[in-house]
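Once you scroll down, you'll see the structures, which are given as structure tokens.
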Structure 1
Amino acid sequence: MDRADRAEELFRKGYNCSQSVFAAFADVLGMSVEEAAKIASPFGAGFGKLREVCGAVSGMTLAAGYLKGYDDPADYESKKDLYRLIQKMCAEFEERKGTIICRELLGLKKGEDQAEPSVRTEEYYQSRPCIGACRTAAEIAEKYLL
């Protein structure tokens with residue numbers, strides 16, 4: 001199973017978009033799916049359902065930080081390299097999906113959404129771009145990170 005299939009499987013199990021992408025890499029991150037899901041949990045639905053940056057993009061960038069990030073604040077070159085990588089990954093996502101903004105992917109205006117998370121049904125999965133966003137983010141992360 002490739003990372004895109006794994007991200008879709010996790011999303012269909014009920015994990016949010018960020019959790020699904022980040023946890024699709026749990027094995028190479030050296031953590032369990034549950035640990036990865038906990039770390040990525042606040043980034044779903046465009047950052048806590050604020051509908052800002054797509055959670056799948058957040059999950060992708062979390063994986064990049066974990067696998068390619070830096071920990072020395074004085075390491076300017078590593079910081080520059082990481083930011084360049086994130087910009088490249090996000091540009092590819094935007095090229096393929098049209099935007100990295102959750103509400104734009106969903107066709108919503110700012111603030112136009114229900115407060116509660118949606119109930120997951122097959123109709124939900126068919127009516128939203130989220131599975132495709134998870135698959136795309138996982139494909140991009142696999143391409144650039146592994």
Structure 2
Amino acid sequence: MAARVAAKKKKQVKAIVRFHLEAGKATPAPPVATLSQHKVKNVMAFCKEFNDKTKGMESGLKLPVIVKVYVDGTIEYHITKPTVSHMLRKAAGIKSGSSNPGRDEPVATLSRDQIMSIAKDKFDDLSTISLETAFKIIEGSARSIGIRVE
């Protein structure tokens with residue numbers, strides 16, 4: 001007699017919420033408060049878990065977070081790597097990009113190797129399957145904030 005294998009029911013996704021949170025400083029205030037409107041059961045538990053995962057990261061670092069909210073009120077979340085602009089500014093050693101990119105003098109210069117390093121690091125978060133395309137995406141982002149690539 002063949003045994004029946006019960007198929008796992010897939011949870012139904014109610015909403016996908018995206019926001020940026022500072023490492024180690026999540027609170028149930030906005031933007032995390034938006035989870036409450038989706039009837040998430042324990043927003044404070046999310047904040048504690050996020051803060052524990054990110055407590056060792058640099059102060060002031062904003063991390064993109066993608067939260068799947070399920071119909072039963074549970075959540076699943078994914079913390080991605082810092083934004084490309086943050087990585088570029090850190091590599092260039094600047095606080096902000098140019099207020100007038102492409103018209104003013106570049107605010108910094110990065111080598112192709114530095115851009116490739118960022119592309120490799122951010123590759124999983126980019127919507128591409130080619131490292132060459134990832135390089136071009138990062139290079140374009142650098143130009144858009146006033147960083148020259150040599």
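Here FRET efficiency 1/(1 + (r/R0)^6) of positions 34 and 74 (r between Cβ atoms, R0 = 35 Å, to 0.05) is compared for structures 1, 2. The highest value is that of 2.
Calculating relative contact order in percent (Cα under 8 Å, 6 or more apart) for structures 1, 2 picks out 1 as the one with the greatest value. Out of 1, 2, choose the structure whose coordinates give volume of the Cα convex hull per residue in Å³, for residues 18-81 alone equal to 87 when calculated. Only one of 1, 2 returns 87 for volume of the Cα convex hull per residue in Å³, for residues 18-81 alone, namely 1. Work out the source of 24, 17, 14 here, i.e. which of 1, 2 gives that when semi-axes √(5λ) of the Cα gyration tensor in Å is computed. Checking each candidate, the match is 1. Each of 1, 2 could give FRET efficiency 1/(1 + (r/R0)^6) of positions 90 and 122 (r between Cβ atoms, R0 = 35 Å, to 0.05), but the derived value 0.70 comes from 1. Here mean count of other Cβ atoms within 10 Å over residues 58-65 was calculated and came to 25.9; which of the structures 1, 2 was it taken from? Computing mean count of other Cβ atoms within 10 Å over residues 58-65 on every structure in 1, 2 gives 25.9 only for 1. Say we calculate mean count of other Cβ atoms within 10 Å over residues 66-73 for every structure; which of 1, 2 gives the highest result? Structure 2 gives the largest value of mean count of other Cβ atoms within 10 Å over residues 66-73 among 1, 2. Which structure, out of 1, 2, was helix-only ellipticity at 222 nm (-39500 (n - 2.57) for each DSSP H run of 4 or more, over all residues; to 500) calculated from, if the result is -9500? Structure 2 accounts for this read-out.
Readers should treat all values here as calculations from the given coordinates under stated rules, not as data from a laboratory. In this text the structure is predicted, and so the values were computed from the model without any measurement. Cβ atoms are built from the backbone, for glycine too; each structure is taken alone.
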